Every structure is written in C-alpha cells, then in structure tokens.
1. A value of 30, 20, 14 was derived for semi-axes √(5λ) of the Cα gyration tensor in Å; which structure in P, Q was it taken from?
2. Can you say which of P, Q returns 19 when relative contact order in percent (Cα under 8 Å, 6 or more apart) is computed?
Structure P
Amino acid sequence: MHQFSRAILEKKQQEPKVKRRLHFYARGEQIPLVAQGVWEVDEGRVQLSTLSPEGEEIWLGWAESSAFFGNWFSVLSSYQAIALTDVRLKWYSLAEINNSPYIAQTILPQLVRRMRQTEILLAISGQRRVEVRLQHLLLLLKREVGEPVPEGIRIGMRLTHQDLANAIGTTRVTVTRLLTKFKNEGAITVDSVRHIILKHDSFTNVADW
C-alpha cells in the first residue's frame, strides 16, 4: 500500500465518531452559506446558482447525496443554494477540514465531480442554438439523476421551466415552447408529478458528452 494511502487509512481509523446534527430544509428554501464552513448533503438535492449584474439567476449545477458545497468553494460574490427537494445537511467547519486529512480526502472526489459537472454546463452554454442547449441539458440530467421507468428515463428531480431556462441562459417562454415541441415529437413526456421523462431514443441526433 502506498505510504500516503496507509497514513490516510490509519488516520481514518483514529477519527473520532462525531455524531453530527442534521439540518433540514424544505423544497424551495434558501440554505444559508457562511464563510466558516461547508455543507454536506446527507439526503436530497440542492441547486447552486449565482446572480448576474441584472439580477438574473444563473445555474452553476447541483449537489446531491455526499456532495459538499459552500462559499469556501467559490470566488463568486453572489453564490446561493436552494433546496430542489426536501434535504438533510451536515455542517463541517473549516477548522475540522484543515485538521482532518480524512475529511479533506472525502471532499476531494466530490469536488472533482462538481468540476466536471460545471465543465459540461459551460460547454452546453457555448452552444449557439437554444434548442440544442436544452437537449444537451436534458441528456446531462438523464445521465446524472435519471431513474429508469417503463416509459424511459425519468429525471429524478422536479424542475420548473424557469429552472431549465436559468440553466441554459434563455427565457421561460422559450423553454415552454421547446418542451412542447419535444412532447409533440415523442421525445419526452411528463408524469403525474411533473417529472420529465426522456424516451430511450430521445435526441439521438445530439452528440452527448
């Protein structure tokens, strides 16, 4: 075993079993972010976003189970987190992270995942046509949070048309028009609780990343 890995394993075995208080936030609630620590998602999903100078919301991605988020990970002055579902969170202070190689190592792969997610969202935003941007976003959500159902793959979080518009830099009216077009073409459907379902052969003409 590599010396560094062995040291981490030994440190992990020595880590005190800290029983952390769980913090609960309902769907739609804004989660407070402070500079002295970070949140870990224990259950649920959280939307991460910022505001443009004009006050428009810009999607930065989302955090789900085991993911960490907080001001410490961002250089943006306006950075916010909103519960996409009912969520349970755990709090870690920066002092804990700095003093625990085990916690730091736990955070690292989650940061890599968030970086990859952000990279794909940037690539999507660079697509010239809004329709293609929305198709790519739906394919990303299908891969990241998709749940198999008889009709296809259901996106495992309920997103409003405004949420989708914020993610790809367009208007709610445009997203509504395009989703209606996709429905009429048989590419998507919507279940009884408004989750989008992508058919197995949806958007085969679009190269997925």
Structure Q
Amino acid sequence: MMSELEAKALLAKYGIPVNEGYGASSAEEAAEKARHIGFPVAVKALSSKITHKSDLGLVELNICNPGEVLDAGARILKKARGIDPDARLIVEAMADPGTEVIVGAKRDPQFGPTVLFGLGGIFVEVFKDVSLRVAPVDRPMALDMMGEIKGYPILKGVRGRKGVDLDALADVIVNTSRLMMDEEGILELDMNPVLAYEKGAIAVDARALLRD
C-alpha cells in the first residue's frame, strides 16, 4: 500500500489535481508545515499500514492555528503509533466544500484495468450508485459514465443548486484510466472523495494498492 502522500504524488504526475500537503514526523514539525500552507488545515495519520483513518479518529479537520495543530498532531500520533510504530503525520490545506464523488480503478484478472465513477462519501457505501468501464477510457466514455449514475441530476444541478464541472471530472476519469494503463504495479486506486466544484475538481484523499 502506498502512503497517501505517495498516492497523491502519483495522481499529480498524471494531471489529477490534489490539495497541498506535507509529511511531518512530529506535532512540532506539523505546526511548521501548517504555517507554510496557511490555515485552516487538516491533520491526518500518515501510514501505508492504516486504512479508514477517519473511523479510527486519525483525521482532524478545519484546524485554525499552530497550537491546535500541536494538540491534534500529538493526539493522532499517539493513536496511530499504537497501530504502526512508524506512523507519521500529513498536514494538508483544507479544500472548499464541494460535491463529493468517487473515482477509482482496479486491475481485473480477466478484463485488465477497470475504472469506476460514482457519488462519493456515504452515497457510494449505501446506494452503490456507480458506473464502470474497461480502460482505456476516453472523454466521451467518461461523460457517459457520469450520465449513467442515478445521482447524475446532483451533478447537473437541482433545486437551485448549481451543477459541477463535468469536464473537470471527465479529465480525472480519463487521467485515472491513463495512470492504470501505464502503471502496471498499481492493483487498485481509490479517490474518495474527489470534490467537484462549479469550476474544477480536486482529489482530497487517495489510496493505492501495489502488487506484492
């Protein structure tokens, strides 16, 4: 498993926007990184051995000053190092609220790389509202994937709410397909959530599983 920082570096290499973030080995270093980024920030555990960090209390959001970073970093490191003694911290710029979607991919033994799109957050867990394509995926296919999900009206805009940038999401899907075609060592890739805006989209969490 790649760490979140490693996974996001790979996404950035393929033109998928990610929020600014840095690793830190201590709460004090995390506070310095936060000053560099600017507030508010998120502080998370950084470990290739820990998944579902939010469920374990290893993510704290909307931290607004260095003192709060010190406190959050100390809490998170204490918990995380009980699971992985080598755990570190990641400090990231807080992204603006947006519409949560998931973009993912998996290397299927029969079909090869397949790409997934759906509404993110609890929607994907509860409603399983996703669409799939076998890579390579081009822009028309990516737009079709978005149109297939039941939650498509949310993306287009409903009840006075503005729609999201479908072209930006199509870019994320196409670039995910390209990544999976190129990077044969990646078995699975999960970006949940990708935050979609009226203009643009950004991956704020990423997980990549490597071949043994």
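The numbers here are math on the coordinates, done by the rules we state, and not lab data. Quick caveat: nothing in here was measured; it's all calculated off a predicted structure.
1. Going label by label, the one that fits is Q.
2. Derived from P, not from the others.
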